[in-house]
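I've put the structures underneath this note.
Read-outs: derived from the displayed coordinates by stated rules, not from any lab. Quick caveat: nothing in here was measured; it's all calculated off a predicted structure. Cβ atoms are built from the backbone, for glycine too; each structure is taken alone.
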Structure I
Amino acid sequence: MCGAAWPVYDNGSSWILGWLLEAFGLSIRIQGENYRSMCGITGFWSPGGLASDASVVLGRMTDALRHRGPDDQGAWLDPGAGIALGHRRLSIIDLSPQGHQPMISASGRFVIVFNGEIYNWQGLRREEELHGARWRGHSDTEVLLAIIERRGLEPALRACVGMFAFALWDRQDRRLALVRDRVGEKPLYYGWLGDALAFASELKALRLHPGWVGSLDRDAVALFLRHSYVPAPRSIYTGIAKAPTGAILTFREGSHEPDVQRYWSVRDVVERGLADPLTGGMPEVLDQLDARLRETIGREMVADVPLGAFLSGGIDSSLVVALMQAQSPRPIKTFTIGFSERGYNEAEHAKAVARHLGTEHTDLYLTPAETLAVVPALPTLYDEPFADSSQVPTFLVARLARGSVTVSLSGDGGDELFGGYDRYLLANRWWSFMSMVPRVFRRVAARSLLAVTPAQWDRALGVTGAHRLQVRPTGDRVHKFAEVLTAGGLDDLYFRLVSHWRAPEELVVGVTDAPRLALDEPNHPVTAHAASRMMYLDLISYLPDDILVKVDRATMGVSLESRAPYLDHTILEFAWRIPVPFKVSQRQGKVVLRDLLARYVPASLFERPKMGFSVPIEHWLRGPLKTWATDLLAEDGLRRDGYLDPYPVSQHWREHQSGSRNWQTLLWNILMFQAWLRAQ
């Protein structure tokens, strides 16, 4: 609820009435309407003082985030202190001046620009009132400022449940704090542009600062090609970083480097969970998880605007919708999109779940032309190279939902917390066996598997002719298995499983030793279970840098607020106390979620192989996207740009077009980079 507010009550008696009604969980509207909003934030700090055109620069930077908040724009500048703060707001029902940002605290000491929502703000508000707080409006941002003034910034953050990114200027001590939520639901970029420290929700705002240079980080390009995203703390640009999750970055005069203070960390959560596991059986765990999810989802359903949910028909979203419908007196609005291509359509499954739960369901079957029309907009939407192909359906379902609702709940985080990915099963099944086989023998086996081409494997296994172009070639899977077979350890196995271009230094010009994700840091927690280790690694990398980036840009691109109940930190902390066998068995993942969902939905409606949320990129690159892709992958253009070696790109393109290999992921990474580069 970014800057959400109610107008000030008109007199003392009505203020008391409002307080009493809140105390009993009710609401009141006096002199106007209650509303919710979402935001984009930006600003800069030049310790030597602001230039004469600072307000113009700030206005341009703020306007670049208009899609995140098209209804209102706010600015606050202190030329002597050198600080400029900008804010964009999307008002859902009413636009009240009491919620306008930038917002100044009651004492005048702090100024904030806030993006996100604090779900427990009403309880915190009542607590602050016991300490004498009085309010100008009715916003979570004002409550946050009051807590910061009384308790301090870190204690305030520990008390908050929500998703947020914000900048806080301390006028007394002349210091700037940049803060990001616990798991990274809301984005925040920052960096020094000349003598100014600049920050923004998205890179497009930073590009409009006069100190912008925009030099591409070739190591970041290599990381992107390996993972389909640019891992934090890097961005695609040299000198621009992503703020760490669960941390406060404090900048003071005289230093370009921030003080970093963690107010929450995944590592601590994992260590506490492993040290204090739940001791009851599955029925007790199910009861506790049911109660906790029901409470969290109920809290996130509080909205004064139309609210709904994404429903894929899978386990995660189906459970969220089931618990929403169980607490709603009217049918919940649910949304899904469908595709005609075999193997990519879950719309019928979603409709069956919706019918059973009694939701007001909307599905939309998209033609290839409608889907492909989104592709040219992806570079601008995602702002830096991003190549998770589920970005396309995520944007499309967000756009569909935005036609009816302004807030939508999702099942994001269920896989990472409860063991939903195939790699967790792989770790569970194979690693204990693989670790007992000397690596030298595994290398011999891998060489034997790789000696047979994928096409030969396909013929040997009966996948031939036109059928090979309709399914994922089996030979590619054999080669992928051979690549992971020689892993030197569990972290190396994870690294190989999540890598696409295995050796991007052979592709990116000027990179001799491509960096890796920080998998071998000594401060990572020690986990006894292979699947636990991989879930932890996903929580610190894949979830914040891929999944949450995808959802934030897709939903904010259509001015839709997305909420993810599984990522409430109280749920996350509880999930890590659940024993791993309750999550990942030898045969399937998300055991505890499956059993809980079965209380609300017949298992026959959701027990099926995991599909994922994807589009048929493999086939599109041989069909309707072929001309577009051929242009972006042309050797002359690649050579002229100077970032990628044309030879391996052309080789992979030819092999994919012939059908001898399925290089959809590797090629999509290159295509998204090239499309992004041309859009700059």
Structure II
Amino acid sequence: MQLTRFRVQMFKCFLDSGWVELSPLTVLVGKNESGKTSLLKALHKFNPFTLEPYDMNREWPRGHRDERANSQIVCTVEFKLSQEEVADLNKMTDREVTFDHLQVTRDYAGNFEVLFPEGFSPERLHPNDIDGILADLPRITNPVGESFQKTAEECQEEARRLAREGRFSEFHMLHEKHQPLLQKVVSPGGQQPQHQNENNFISQFTSKLQDVAKQLEQAPSIHKKAHEYVIKHLPTFVYMDEYRTFQGMAWLDQVKQRKDDPGKKLTADDETLLTILSLARLDLSELVRMGGITDREQRQYDLDDAAATLTSMIENHWGQLRYEVKFGADGQQFFTWVKGLQDRALIRLEERSKGFQWFFSFDLLLMHQTRRTLKGCVILLDEPGLHLHPEGQRDLLKRLEEYAKGNTLIYTTHLPFMIDLQEPDRIRIVSETGKGVVITEDLTQAQPEGRLTLQAALGISGRTSFLVAEQNLVVEGVDDYWILTALSNLFTRCGEPGLPEDLMITAAGGASEVTYIATFMVGQELDVMALYDSDQAGEAAKDKFVKKWLARYKDRRAIALSLGEIVGTSGQQFSIEDIFTEDFYLGYVKTVYGKQLVTKDVADVVLPPGGQLVKRVEKCFEDHELQFNKGSIAKRLCADIRRMNDLSGLPEETLRKVKATFKAIREAMPQGK
């Protein structure tokens, strides 16, 4: 089961977070004390390794005391089921499983509820389960009389019918009804062995009816079996907010004394050492004992074996930084040596750089928290890399991508270097509103402190700006930014020229904002290209930029272009979505909005003629009283583009327009290629 989105309600500062859509790696950006930690904790308590219940006294939002209720749902989580899980659910019901996503809730009382589609998991037994229980009913042993045979078969059939119809209360009384009926048709005592066989059947049948009645009442319903299956297969949620570093050397006997004495407190180094020993399957007490004996060969053998065990766990997890670990001991003094991929010799851990020590400790702590698996988990990291320098933060970001393989990873940050500029769809903004804190994908809704992070990392500009690139491309919205970035990355992977590597794309809040931001950049002596949609708003904003502003900076390297012009569709309305063919784009519309379209009985999406593709889709949806969000389509599109390894997944017409767009942008830059 893969976590795809979640929602937090009535938890600390969150009255309702709204749905938080997730990618395998998601970053929550916001100022300090904005609610990032609370969001992670609410999600972590949904299904942690160690039971940690919701606490209404401490976690219910202030000012809403009169609304308190143990039945209040705290966290609703949506999962995507694997093919194997769908197949397993198929076996539990007599109806075909037509879904691959499920929502599960947990309330303040700690109760789980699986929100199955209506009619999927009724509160009745599966026919196969009923047949299995009824199989215990005795068979008629011949010879028996003809009348008895007929009556016995009628009794058996009635038992099967009542069981299959779920009429268990009537079934419970069947033995009292069937016994006299069968007694009436028993053969005379002189007819042996018929008489004996018939009496034996009556005794066995009425007794077994009572047993079967109890089994039917106790057997789990389809709903209960499916519910228990889903809960059993929920991924485990791991939360980390302390990132200790281990120095590599320790006095084992002193650590043991602190560990065994309730009046003493373990140091951070002690706890990290115990973590390492646990991962390496070493026993602290045994190491201390062996440190006091003369023959220490066995202890060194154990240490070498433990180091090899630990190395085998971690050496292939992270390709960028592979380790070889070795342990040593002199009396009660314990040593750790670590050899990196580029090292010629083992080096004591405390002699490595602070960054290396941090990464080594972080890897091991995460391994420990996930019980050595690092697969199928939901990993929640609160402000990782806070004390690393910028280069170390970039390295950590690469490491997080490795952790996210096979897991869902969510982390919080307010550090610019902990945000990947090439993956804008990962970013979620923590924003305070009058109705509590909410989570949004709209980068323009960030609070001032959070916006500084985004401005530094993404080039998002407001009325005050922190620019981070010499060469800039300003586009009308975040959808333009996502699509251009995803397509450029695809072209680069396929050996085709994409956008210049040192080009910073800035997403504005519409055509007029493009003009303001581009003008500001020009005034800061930066190279800038303003890219407008080919529509009325875009042309008006472009005209203003060229006539009123660029005329003042004739010696500056700035240019304004329209999307329609650079792809060869002058005179037609054109936005970033028009770079895709109509059939290709509508395929994603039908996928994303399939359920809503079915609800409105829309058999096919038929667009009105003329104009921008996205405007035509909006008009079609409006006619059917549906809401359309082009960002949802852009998100799904970009996710698929990022998975492509060649250009064959895109229509030829799209490839032509993309190549023309990238060529125009490259040639507009000073290093034009």
Matching task: 0.00 is the computed value of FRET efficiency 1/(1 + (r/R0)^6) of positions 119 and 351 (r between Cβ atoms, R0 = 30 Å, to 0.05). Pick the structure from I, II. II
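Ranked by Rg/Rh (Cα atoms, Kirkwood Rh), for residues 567-630 alone, which of I, II sits at the highest value? Walk me through the numbers on the way to the answer.
Values: I: 1.22; II: 0.98.
Structure I comes out on top.
Kindly point out which one of I, II the value 6.1 was derived from, the read-out being distance in nm of label points 7 Å out along Cα→Cβ at positions 151 and 647.
Source structure: I.
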Looking at percent of Cα pairs over 50 Å apart, point out which structure of I, II has the largest value. II
